[in-house]
1. So distance in nm of label points 7 Å out along Cα→Cβ at positions 71 and 87, computed for just one structure, reads 3.7; which one of 1, 2 is that?
2. Which structure, out of 1, 2, was relative contact order in percent (Cα under 8 Å, 6 or more apart) derived from, given a value of 26?
3. Here helix-only ellipticity at 222 nm (-39500 (n - 2.57) for each DSSP H run of 4 or more, over all residues; to 500) was calculated and came to -6000; which of the structures 1, 2 was it taken from?
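Since every read-out is calculated from the coordinates, none of them should be taken as a lab result. Computed from a predicted structure; not experimentally measured. Cβ atoms are built from the backbone, for glycine too; each structure is taken alone.
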Structure 1
C-alpha cells in the first residue's frame, strides 16, 4: 500500500475521493456543462506516487487541488494535490458516455504534499500552482460550487469514509499538459499565509 505523510505520520489511504467540476471557470475552459449534482469519481491507493510523469501511454495533464485527509469521519488535515489526467482518453470516454477511471485512476495519477493540521476556518483556504515559476492555477474555497463541509456530507450519503482517506475538492481554471523537465510548485494558503508546499520535477 502506498502512503502519505499526515502531520508527521505515514498513513495509507484506502481510497481517494475526487470532486469534479467544482469551479465554474474550469468547467468553462473544458467546455463542460455545469452539473446538477456533485460529480464524484475515485482513485485507488495504487494511484499514489511521488514521481510526476509527463506521459503514461499518452500525454498527461495536471490539475492542482486542495486536498483533505479524513479521520473519525471528519476533515482532519489539508494538503496540496495534483490530479493527473489522460485528457485525450477522458474526452473520448465522455463523448461515449463511459466512466473516466481509465483516464483518472491509473498508477501514478495522484501526487500530494505533506498534510498539516487544519486552520481554524476553511473559508480562506486557497491553492497556488506555479510551473517554472509562473502561476498557472490559483483559487480556493470561496470559488467552489461545493464547499468542503458540503462535499463531506454528500460523500457520507453513499460511501464509508475510512481514516486516512483523501478528498480532492476539484481544480480551478488553468489546467494544462505536463512537460518533461518542468518544475511544479504547489502550496496551500490560509488567509494568504502558506500552510504547506511541495515541488516536483516532471519526468
Structure 2
C-alpha cells in the first residue's frame, strides 16, 4: 500500500461510513455489555508522517496491567462519548481537549471485559506534550501510521479461553505488544483508511 499523507488520511476519515452503534457480542464475552466506555484514537499530524498515540498502562493496576491501550474509560453520567474520551485523555496523559479536532467515530467494540467501547478519532498538530498520570498510565507513545498500515506488521494469534480457541489481532512495535480491544479498534481504523469499510 502506498504511503498515506495527512490529506489522504483526513479525507478518508471525513468520509468514513456511519459507525455500527450496537455491536454484537464478541467471541470473548458471554452476556450483554455491562458498562459504556469511550476511547480517544489520537492521530498526530507530523510533517514527516502521521502517528497514532497509545498508552502503556501501569503494571500495578488490577485489570489490564501493563497493556497497551488508547486513552479512555467509563462514560460518566451526563457525558456523551466525545466528552468522556477527551476527559479521560486529559486525565490519563495530560492532553488538552482544545488541542484535539474530532473527526468521527468508529464502530462500537464489545470487549470481553463487559464494556461497550465507543472509539472517537481525533487529530492533533505538533508539538504534542504528554503528561502521563503515573497512576493508570506509565507512558504515552507514538507509532507511525505507515508501520501500522503495513500488512506484514499485523498478525492474528489465538488463545484458549473459556473452553475455546479465541483469535485476536496483534501488532508488535519494538517491545510494545498491541492486542485485545486496542488492536480491534486499531484494525477498524485501518480498514476505514484503506476504504475497506
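1. Of the structures listed, the value fits 1.
2. Values: 1: 31; 2: 26.
It traces back to 2.
3. On the way: 1: -3500; 2: -6000.
Comparing all candidates, it corresponds to 2.
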